[in-house]
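Presented below are the structures under discussion, each in the form of structure tokens.
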Structure I
Amino acid sequence: MSLNPPKKSDRNKAWMQPRRDKAKKLQPEYHLLVTEGTDTEPAYLGAIRDRINARYQGRIQLEIYGEGDNTLSLLNKARNRAFANPNGYRHVWVVYDTDDFPAEHIDQTAQLCEAWST
């Protein structure tokens, strides 16, 4: 194939394929992690974020917030942060200990997560 540009009459032909020499720019994926703890969980998840950024530089963005709240309030804060972000999140994660809260709160939080995920 010639290195010359295609003729004007050939541009709309079915056998013409787009040029492959242009690099595609990938948009980064944004992920939100909201934790119950304010110190320990953000530190652990921050270390994971650093490993991910070292391997997939600029392609995956993790935002981690330690809220220090109960399960239902934590879910509401995560939802508010997700709606407030202009980029939009591909995944939203809520991290909390199950042994610190009543079983009803944990069940209700799981049901709300399922309902809001669809």
Structure II
Amino acid sequence: MHEELTREIIGAAIEVHRHWGPGLYEEIYERSLCKELGLRRIAFQNQLPLPLRYKGEKVGDDLRLDLLVEGKVVVEIKAVRQLQPIHEAQLLTYMRLTDCRVGLLVNFNELRLKDGIKRMVI
């Protein structure tokens, strides 16, 4: 499901990683990935607000989703030493809140980006 789209997103992320390498802030990778997706004519929303509601009432500030690509794939960007289970839980929560079945967790702080990519399906 959505394999071609996730392959395109991963290709764009690899291009960004080739340019910058590891060691920068998440924000730089996020902005660069947005630029690369745009160059590839892949539609996305960046820093998409997700309202937090409990039983119909707002209970906190909106969460901000890094990227929602073509309304189908949630992309959570990290620049950390190692991905942790909390990062996976965060992605799964964002996927549930957006009704997306597919998500990518991308940690740009790896020597080889493929070691920092996790595809999740619910």
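Of the structures I, II, report the one carrying the highest value of distance in nm of label points 7 Å out along Cα→Cβ at positions 8 and 96. Could the numbers behind the result be given before it?
Values: I: 6.6; II: 3.0.
Answer by largest value of distance in nm of label points 7 Å out along Cα→Cβ at positions 8 and 96: I.
I have 2.0 for distance in nm of label points 7 Å out along Cα→Cβ at positions 32 and 80, calculated from one of the structures I, II. Which structure is it?
Values: I: 1.1; II: 2.0.
For distance in nm of label points 7 Å out along Cα→Cβ at positions 32 and 80, the value 2.0 is produced by structure II.
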- [ ] Work out the source of 1.00 here, i.e. which of I, II gives that when FRET efficiency 1/(1 + (r/R0)^6) of positions 16 and 72 (r between Cβ atoms, R0 = 41 Å, to 0.05) is computed.
- [x] II
Open item on the list: If you rank structures I, II by relative contact order in percent (Cα under 8 Å, 6 or more apart), which sits at the top with the largest value?
Closed with: I
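Between structures I, II, where is Rg/Rh (Cα atoms, Kirkwood Rh) highest? Provide the component values of the computation, followed by the final result.
Numbers: I: 1.27; II: 0.96.
Going through I, II one by one, Rg/Rh (Cα atoms, Kirkwood Rh) is largest in I.
Laboratory data are not the source of any read-out in this text; all were calculated from the coordinates shown. Here the structure is a predicted model, which means the values were calculated and not measured. Cβ atoms are built from the backbone, for glycine too; each structure is taken alone.
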